[in-house]
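The structures come next, written out as structure tokens.
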Structure I
């Protein structure tokens with residue numbers, strides 16, 4: 001099966017309640033109830049006395065909203081203003097030593113949360129390029145995309161691995177699930193024994209060689225500087241008695257975490273040799289699809305994925321995947337977006353019946369703007385194309401002397 005591999009550097013639904021004053025004015029707050037723990041399900045142990053910080057990320061800054069401490073059962077409760085319901089939220093949980101855990105919430109849609117080693121691994125990797133110590137900051141659109149990828153890794157409500165990483169084409173069809181469990185086991189061993197933290201930190205350095213100060217920073221470093229400590233960290237993980245299973249059976253090449261996606265939105269248009277892609281203004285990925293899967297013959301569809309790897313579903317006046325029409329026939333390398341957010345596609349053609357080729361044009365919502373045979377004047381089996389600043393389209397054909 002053709003697969004698209006996305007690398008990764010890579011909600012809280014609420015009970016909203018009103019507290020009425022004597023004058024009848026109501027102040028609405030959002031309630032977050034959570035647990036800080038090591039492990040999940042039947043193997044979990046509460047982590048008491050951890051300082052839990054709730055942060056809100058806005059376009060201009062990241063602010064500490066409120067703070068509390070986990071009780072003897074690892075439980076905590078927080079309230080935040082209703083005005084922050086659309087903000088991107090995250091939690092950190094720290095004790096007085098070198099232990100720091102994290103959970104990326106995203107938008108508020110879950111009222112019960114778990115912070116553990118797995119959520120910390122997911123937070124470190126999904127937000128890898130946006131961490132500055134224990135602060136996440138960056139463009140809001142980018143944070144939204146990273147938050148969506150975090151949900152592909154872990155369930156924020158249970159602290160378990162998500163359905164995406166636990167199901168094909170991931171699960172045991174790649175090493176992503178086992179790699180996450182192995183890293184989580186290493187952090188759990190660090191929680192149990194300070195000496196293991198020292199060993200972990202010495203092989204989880206930043207790119208500049210700086211040794212991390214806590215477990216969250218160690219994972220951030222591994223996400224950005226992944227070719228280190230492969231033997232040592234697996235050994236530390238094995239000391240934990242593998243509370244997260246299954247874990248890696250072999251030493252990995254690096255601590256690179258990769259998810260695979262193969263849902264195109266329709267079984268009639270499976271991945272069949274993705275040739276090239278372009279991102280649109282919404283961060284959606286438009287992918288050329290060479291052939292009908294399992295055959296050498298040209299396909300007549302184009303695939304579009306949302307920023308989280310799910311097929312585009314047309315919500316909020318966006319495109320629905322897959323895209324048909326407009327003369328699509330065996331698209332290859334040529335794909336480009338112009339300043340009008342329109343998508344140009346080059347039709348190369350495959351199989352025994354070789355067409356002369358054409359180019360196709362689509363609106364940002366997937367509406368075909370070219371005829372059923374595409375535009376075919378002066379082109380022959382288009383290989384590459386690019387729209388310039390004036391929306392002129394430059395086309396490289398395969399078998400003629402024209403551009």
Structure II
């Protein structure tokens with residue numbers, strides 16, 4: 001057979017480039033390799049699997065009861081006690097699974113690590129689900145399967161992971177119930193040293209129950225967190241949320257992050273990130289510190305899942321701001337595929353499009369309306385992180401420190 005002509009070669013190359021650079025991301029566990037982040041190598045590849053990969057089937061039943069992911073700060077004493085008992089039992093059972101069981105707590109953390117360090121390859125490139133438009137849908141799926149595993153271990157299909165309501169300053173809001181408690185403090189349920197929800201690899205900040213989180217904390221400050229008075233922090237946090245969710249979020253590119261397609265290169269640390277991912281979300285990771293501070297180890301801390309529950313809720317709230325706020329309709333976004341282990345140890349292939357409606361996945365959030373104080377906050381800030389009327393300016397410009405999950 002003769003050599004292909006010039007036109008044939010051009011067409012072949014064009015087709016290959018279209019597959020690599022103009023197509024939805026397709027995840028495979030095959031060829032998983034050591035990943036890296038910030039110059040550090042990590043071995044996070046998941047357990048070997050046998051058997052077929054199952055395609056996720058959306059089994060939506062409109063007449064079935066929908067689970068409500070509640071705000072932990074808004075639980076009464078009895079509700080908090082009941083939820084804490086179940087969650088502690090579930091995490092204990094998950095931690096007690098064999099080390100190579102893909103449902104185990106350690107393997108769940110490794111899966112997050114692999115997706116965050118370029119361990120999985122598409123084309124010739126390792127990819128990262130952070131700092132792109134996949135940040136929100138991937139973590140929604142991750143939390144979804146984590147919750148299903150807990151339900152199975154507990155033998156309770158109604159069990160639901162409640163969220164850390166860290167954007168709520170305590171101003172009375174009305175949703176499923178009335179809540180005037182502030183969520184801007186580390187949840188007590190995760191602070192008991194004798195609990196399986198406790199994680200020793202944290203900073204000391206979560207051990208002070210009267211210390212508010214700092215939603216404007218930057219990576220540059222995270223290794224030596226500056227002191228800010230409580231009243232300043234609470235007011236500043238509301239301003240940060242308004243800035244991130246309202247002022248600087250009017251397009252999907254700004255809020256969700258850059259587009260990422262098959263073969264796309266990793267962009268670190270901040271160039272591709274969306275507004276909430278970079279500020280607020282990352283600030284909580286830095287504020288808690290320790291393992292939560294960086295993606296390869298963040299999943300080791302049980303509070304990770306409560307934190308990302310709130311991120312998931314805030315993604316649902318974002319379109320309520322109107323003015324063009326809408327999730328992408330690009331097929332390269334909606335048809336991107338990821339792999340997860342389910343509660344029966346099967347590998348399941350999911351698409352982004354099947355994660356766009358949480359009700360179809362069986363859950364909704366408490367406080368999904370425009371009733372948080374930050375929605376209508378009258379901003380007095382003239383930049384991302386510089387308060388001009390709430391107190392002395394102790395912040396710096398946006399950091400280029402270590403990226404956070």
Structure III
């Protein structure tokens with residue numbers, strides 16, 4: 001009887017569960033995946049993706065205060081949690097759009113990507129100064145790192161399939177940096193006090209030298225026409241080539257070479273992103289008054305002739321099935337020495353409700369994620385959420401989070 005019950009449960013489970021693999025939303029990893037879709041003739045998809053990490057506020061503070069109307073912030077507690085490390089603020093955001101039409105063994109499409117990366121390391125000494133105070137007559141200065149990068153890319157896609165299981169996909173497109181920070185970008189602060197007249201002078205300054213094809217005024221007033229005109233006139237060209245086996249809705253394995261630069265983009269302007277906050281007070285014992293000022297602006301620096309190319313990348317994945325569809329993958333950038341890897345466990349209930357679990361490492365960050373979706377054929381959507389951290393053992397500290405929405409329509 002027990003054997004019959006087990007067989008019955010396994011039979012029901014096998015009827016409920018359908019195979020699942022990488023999808024068209026993953027076409028930045030392998031361009032041929034744009035053909036791995038649920039709709040047979042035409043499909044349009046979009047994927048906004050946001051990731052934010054900070055190492056100051058942990059899960060204990062969040063869980064203790066999420067339902068409170070008033071929150072008490074203890075800087076000493078936050079500073080102690082850093083354990084001597086700098087305050088790290090890191091965000092990676094993107095928006096990707098694609099459209100595809102299938103004509104027998106041919107696939108034709110278009111795509112566009114916008115990416116932003118911002119990394120800010122605030123020196124630990126500044127947090128120490130805020131929590132422990134300063135000595136009269138002492139001057140405090142320090143600096144930290146700033147990394148900024150933003151690019152836009154758009155182009156065309158073509159594919160050819162043969163023997164019902166092989167597909168070669170190629171994307172060729174134009175790319176242009178919106179703003180790329182110089183290696184000299186920095187974060188700086190200064191604080192001094194004077195014992196004679198009881199004065200305080202504090203200054204926090206961010207100076208980010210960036211390269212761009214936009215002037216300072218254009219960066220502060222960016223619009224679609226400006227961006228597209230720059231993409232058409234000051235762009236570079238690149239090509240991505242990918243192959244997948246078992247392409248229809250269920251690719252089994254694939255390899256790709258991405259960001260093969262055909263022509264480098266030209267950056268013609270050097271601009272400084274300047275942000276400054278100052279606090280000044282004199283004779284504070286009797287007057288107890290402070291003056292503050294703040295400023296944020298782009299400042300034209302000089303004309304330059306600097307070339308920029310997207311980093312060459314090589315990627316691969318393989319799918320095997322054991323209860324779930326397991327998909328390990330790797331991604332290597334030989335020029336920058338960046339190596340990304342991970343594994344996805346995917347499945348699909350009644351071919352209507354796709355879901356997955358993942359563990360990945362991207363750009364020195366670990367990501368543990370879960371996704372859940374709904375496929376009504378004409379419309380499909382998935383919501384992905386991940387916890388992120390530099391240390392895998394601290395992944396549940398809630399210091400970093402990533403959210404992504406996948407949406408596709410077609411027939």
Given 166 as the derived value for volume of the Cα convex hull per residue in Å³, for residues 66-265 alone, which of the supplied structures I, II, III does it correspond to?
II
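Taking distance in nm of label points 7 Å out along Cα→Cβ at positions 74 and 234 from the coordinates of each of I, II, III, which one would give 2.8?
On the way: I: 2.8; II: 1.9; III: 5.1.
Structure I accounts for this read-out.
When helix-only ellipticity at 222 nm (-39500 (n - 2.57) for each DSSP H run of 4 or more, over all residues; to 500) is calculated, the result is -3500; to which of the structures I, II, III does this value belong? Working shown, then result.
Working: I: -5500; II: -9000; III: -3500.
It traces back to III.
Taken together, the values in this text are just the output of simple stated rules run on the coordinates, not laboratory data. Worth saying up front: this structure is predicted, and the values here are computed from it rather than measured. Cβ atoms are built from the backbone, for glycine too; each structure is taken alone.
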